[in-house]
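In the part that follows, the structures are each spelled out as structure tokens.
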Structure I
């Protein structure tokens, strides 16, 4: 496959927009947009990245909770307790998770957010797929980012899976993606951005790599019990 760092590789067919300004995330509300990518520069975690990269995978934070926005910081605190890293790193991650939760709910609507801060060391979610959620926000703090295919190549990627060799965009570290899942637009037109963005987690089994990924969703039947 042709792995590229430029979103232009997959945006030519439409449905994907990016910018260095956070306001780009709100463009996901446009029926013609399936994914909005905020390319962040000067992220607080970037200066502390070497510490994060040096942590053993079993020392990386891993947890999930469902909370109201005012409770996200408190619910996240136990998840970050096990990090063997400078307190400034845990503080930077916590601040970012709270900020992104706020941005997510501001666009998605609602008072509750399903927060998953996940350490990945295998090929979990390696298959190309569409998420069955209205909206999802993802950012990667460590390791390779989520991989996305253009709408024009979606059916081929879904059919070929590991055999797919077409254009593929890998989200940069710390970049924030807000994208639609399958059926987000209600009455869905096949091939439209509202059908959901086809993506996957990069296969990393056997490479020695570990990923730290933040995933935000609205509450669903799959969400854990509410934090209290």
Structure II
């Protein structure tokens, strides 16, 4: 995606961010309704469809593996560079760097440290509407219904979407859209397990797109030739 398209992405992301912010402000219980679509016979569908849990485990492992592989490739490239045999161009190196930085900042700092450990939103599976003993809290409202590792925002979806920091750097937009599909699948797993509300995943997406845009902008500003 070129620089001008980056501006378009910023506009689109901001539009949907504002739209859903207003939507969940006026219709907060939409989160409960959407989660109820994945809830039957007093349990979330992942209890019946075991494949969902297996898929979630696989995707979690994959999200750990991707940054490790990216780091190994960069390290090998660094060693080859010493011998004047570097095999990666600047764009690819920055993309691999993004696959490492994205999860650290996006999932680690933004999602887990700032939101999940400080905003106190109870997960769907823990609220009274789904058999728990906690009260529902709408999006963007701090609560005392959870102490740590809470629902707002989704850490796993943030990790999946945080790879945008790397995929947005690449010229071919296919990588970005494949990343989007990957994040949607992760979000589906979390919602169907009662781990997160729809808004937890949507805003994980929006925040990670902002992070990717910021990284790409800094790269373009300093290295306009890539």
Structure III
């Protein structure tokens, strides 16, 4: 079974390899949520006003009892030589990762597990430590990660108001525009309409790494 992982992306949407967090244990579940606003008018049905975007929540297990190391810290697995990330690596995703003009911007992250992808910013990390060594060092913990989706200003406008009633699709790895057109519009030749509706400048190289998790408007 594929391992879930959290990738940190640069400005171009490419993964920063040394910041990847591969989980030791796949989650048992995850949750998404969306809030919809309606305006009540006397004598008429409620009118759709807009929606707040989904949030993604997942709880991950960290366990370093066998290695007798602090579960919060990164460490190297003695058997495989692989770097194992601690819970501190998750917490660091809530802080700005760059200096200068972008010092206030949180890192863009991609949670990916098999065919499921969620791109956004880490909003909160709740840690619970449940096992300790005799000196009090934690060796087992759960970390609940809450992510807020990342959308461009243009995507925000398209998903607000009446246009929010239109069909949308979250891009997954390997989904070309003709494949999406075939699934959503039942005609692969309509890929140009999807490209135009979403201002995709280079449809022949879609999707790139920066497109994974992007929200596409499916024209009616």
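Please state which of the structures I, II, III yields -6500 when helix-only ellipticity at 222 nm (-39500 (n - 2.57) for each DSSP H run of 4 or more, over all residues; to 500) is computed from it.
I
One of I, II, III was used to compute distance in nm of label points 7 Å out along Cα→Cβ at positions 41 and 209, and the answer was 4.9. Which one was it?
Only one of I, II, III returns 4.9 for distance in nm of label points 7 Å out along Cα→Cβ at positions 41 and 209, namely III.
From I, II, III, which structure was Rg and Dmax of the Cα atoms in Å = 16.9, 49 calculated on? Present the calculation step by step, with values, prior to reporting the outcome.
On the way: I: 16.9, 49; II: 18.9, 63; III: 20.5, 70.
Corresponding structure: I.
Quick check on the output: 0.30 is FRET efficiency 1/(1 + (r/R0)^6) of positions 73 and 169 (r between Cβ atoms, R0 = 35 Å, to 0.05), derived from one of I, II, III. Which one produced it?
Source structure: III.
Where does the value 100 come from, among I, II, III, when volume of the Cα convex hull per residue in Å³, for residues 113-176 alone is the thing being computed?
Of the options listed, only II reproduces it.
None of the figures in this text is laboratory data; all of them are computed from the coordinates on show. Given the structure is predicted, the values throughout are model-derived calculations rather than measurements. Cβ atoms are built from the backbone, for glycine too; each structure is taken alone.
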